[in-house]
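**Q** Before anything else, here is the set of structures, which you'll find just below.
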Structure P
Amino acid sequence: MNKLKSIFISTYLTYAAIIATIQIIQFTQSWDVAWLMSALVHLLPVGFIAKLFLTHTPRTDQNLNAVTIAMFGLMIAVMILMSSLPTAYPRLFTFALITLAGWILYLKWYSVLPARGDILAIGISLPELTLEHTDGSQVNTSTFLGKKTLYMFYRGNWCPLCMAQIKEIAQQYKQLDELGVQMVLVSSQPHSHSANLAKKHNVPFIFLADPKGKASKTIGVNHDGGTAFGMEVFGYSSNTLLPTVIITNELGQIIFLDQTDNYRVRPEPETFIKALGQ
């Protein structure tokens with residue numbers, strides 16, 4: 001199922017972008033507004049994902065009602081205007097309907113993450129995990145005992161929301177540091193990608209990797225087959241991690257836990273700070 005989702009998101013966005021391009025060309029040749037309205041139906045999901053990258057958006061609401069309403073409105077416009085293009089009617093309606101159906105699947109199926117189980121819970125000690133530094137050396141999580149620790153498990157540099165969330169926390173670093181918190185960021189991506197990310201933010205976060213997925217499986221945050229299809233070309237594994245935030249106290253006991261069931265819905269830094277102040 002996870003692999004099917006990874007293929008879906010890449011295929012859906014590629015399909016929508018191609019159809020939008022073709023229909024924009026048709027519009028510039030005929031100047032019939034029906035082509036433009038139909039092109040906008042396909043551009044909305046592509047534009048939404050592009051916006052996540054360009055505006056460094058760390059989270060969204062679950063239902064994305066504004067985009068959904070806009071798509072339905074454009075569909076109605078297409079149906080009204082299609083009378084001027086009787087020969088193109090089946091294509092316009094079918095392509096737009098496929099894109100709308102794909103958007104619903106994105107909201108209600110792709111965005112929903114697998115169930116986590118009950119391995120982690122507030123009050124228990126974080127199990128001992130063995131991870132890797134960006135230089136390939138191993139480190140056990142027991143080495144972080146003695147200080148409050150915020151662990152963020154993220155999907156990788158390919159995920160715009162993960163990158164925005166890390167940027168957001170980096171901007172809050174001074175406040176978190178004053179609370180005596182050490183930051184540990186964990187992914188399954190190649191060490192070179194994490195090293196580039198560390199260099200980009202230039203804050204003393206500890207970037208670790210779980211390349212074989214053993215540690216993530218121990219605590220139930222593995223997401224096998226969860227990487228968007230095609231990212232393997234850029235060196236990413238097809239397996240990734242479920243977005244998860246864990247805060248432990250000096251004894252390694254979990255005092256905050258966020259295991260979102262929707263990859264777009266993530267906690268704000270103020271939530272971490274509030275938990276750390278308790």
Structure Q
Amino acid sequence: MPTALEHIRPMRGGSQAHLMRANDGYYYVVKFENTPQGRRILANEWLAGRLAQTLGLPVPPMVMLDVPPKLIAASPGLAFRVGPKLVPCAPGIQFGSRLPAKDPHTPIYDWLPEPALATVSNTRAFAGMLAFDKWTCNCDGRQLIFCHAEPGRSLKAYMVDQGFCFNAGEWNFPDSPLRGVYSRNVVYADVTGWHSFDPWLARIEKLSESALFAIGDELPPEWYGDRPALDRLLAALCIRRRKVRELVWAVKCSPRAPFANWGATHAGIAAVA
């Protein structure tokens with residue numbers, strides 16, 4: 001387990017994450033157990049991130065990062081703003097999402113104009129991300145960063161901010177067609193039918209119950225507290241494997257109509273169920 005060595009700066013967003021340097025030479029966006037959004041956000045980040053990795057979706061490497069009490073005490077900026085007060089971040093095991101590039105000065109974008117989106121090397125994976133977000137009931141819009149991981153490489157999209165999967169700290173599934181959908185339809189231009197969601201959709205449907213529960217076993221109890229609640233969440237995810245096509249079809253049929261190139265001649269949900 002890597003150890004945090006230095007606080008770099010606070011990050012934007014409701015979880016009030018912080019950028020930190022660790023003793024493995026990498027930089028991590030770190031979410032803390034006492035985030036104002038609740039400790040289950042860390043459990044969600046790890047569980048959803050590991051599931052996305054298992055499906056072959058583009059997620060930055062993740063770690064459980066040890067943040068020593070001495071570093072907290074020596075870093076006044078390692079704090080949350082809660083109303084008018086500053087609350088120190090908790091020491092101990094925290095969630096870290098590694099910067100895709102080892103150089104912390106490498107430009108990372110959370111938004112691109114449409115012409116630039118056309119240069120992203122892995123836009124086909126947006127279909128897989130959508131299937132994943134419907135399975136996990138991501139109640140936020142799909143959050144991404146774009147980065148040249150190495151000089152001379154094409155821009156690549158990475159899934160970040162999985163904290164609102166499973167409806168954040170509620171751990172339930174209030175499905176709605178447009179939840180988890182990326183903000184611009186152009187990224188779904190390659191979706192022409194069910195085959196566009198492979199191999200990710202098939203991997204969701206075939207993921208074993210034992211593999212899913214094994215990922216749940218990785219979570220530190222400090223991140224969720226109630227093991228029966230975690231087991232219920234994992235059991236619900238097992239059942240939802242059979243519902244993902246129905247949820248994707250609801251996106252297709254929504255007024256947003258994000259799949260402009262999915263023609264009427266392609267099979268509907270009943271034909272593939």
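**Q** Can you spot which of P, Q the value 3.4 was calculated from, given it is distance in nm of label points 7 Å out along Cα→Cβ at positions 13 and 245?
**A** Working: P: 2.3; Q: 3.4.
So the calculation was done on Q.
**Q** Have a look at P, Q and say which one yields 0.95 for FRET efficiency 1/(1 + (r/R0)^6) of positions 5 and 69 (r between Cβ atoms, R0 = 25 Å, to 0.05), as calculated.
**A** Q
**Q** Between P, Q, which one scores greatest on distance in nm of label points 7 Å out along Cα→Cβ at positions 37 and 213?
**A** P
**Q** One of P, Q was used to compute mean count of other Cβ atoms within 10 Å over residues 45-52, and the answer was 23.8. Which one was it?
**A** Structure Q accounts for this read-out.
**Q** If P(r) over Cα pairs in 5 Å bins from 0, in percent is calculated from each of P, Q, which structure is the one that comes out at 1, 6, 12, 16, 18, 16, 13, 9, 5, 2, 1, 0, 0?
**A** Q
**Q** Further, regarding this structure: With helix-only ellipticity at 222 nm (-39500 (n - 2.57) for each DSSP H run of 4 or more, over all residues; to 500) derived from the coordinates and found to be -15000, which of P, Q does the value describe?
**A** Clearly, the read-out refers to P.
**Q** Out of P, Q, which structure matches 19 when relative contact order in percent (Cα under 8 Å, 6 or more apart) is calculated?
**A** Details: P: 23; Q: 19.
Among P, Q, the structure yielding 19 for relative contact order in percent (Cα under 8 Å, 6 or more apart) is Q.
**Q** Among the shown structures P, Q, from which was the value 3.7 of distance in nm of label points 7 Å out along Cα→Cβ at positions 125 and 157 calculated?
**A** Label of the originating structure: P.
**Q** Which of the displayed structures (P, Q) returns the greatest value of FRET efficiency 1/(1 + (r/R0)^6) of positions 101 and 149 (r between Cβ atoms, R0 = 35 Å, to 0.05) on calculation?
**A** Checked P, Q; max of FRET efficiency 1/(1 + (r/R0)^6) of positions 101 and 149 (r between Cβ atoms, R0 = 35 Å, to 0.05) sits with Q.
**Q** Something else about it: Of the structures labelled P, Q, which one yields 2.7 when distance in nm of label points 7 Å out along Cα→Cβ at positions 117 and 181 is computed from its coordinates?
**A** Computing distance in nm of label points 7 Å out along Cα→Cβ at positions 117 and 181 on every structure in P, Q gives 2.7 only for P.
Any read-out appearing in this document is the output of simple, stated calculations on the displayed coordinates, not a laboratory observation. Predicted model only: the values in this text are computed from it and were never measured. Cβ atoms are built from the backbone, for glycine too; each structure is taken alone.
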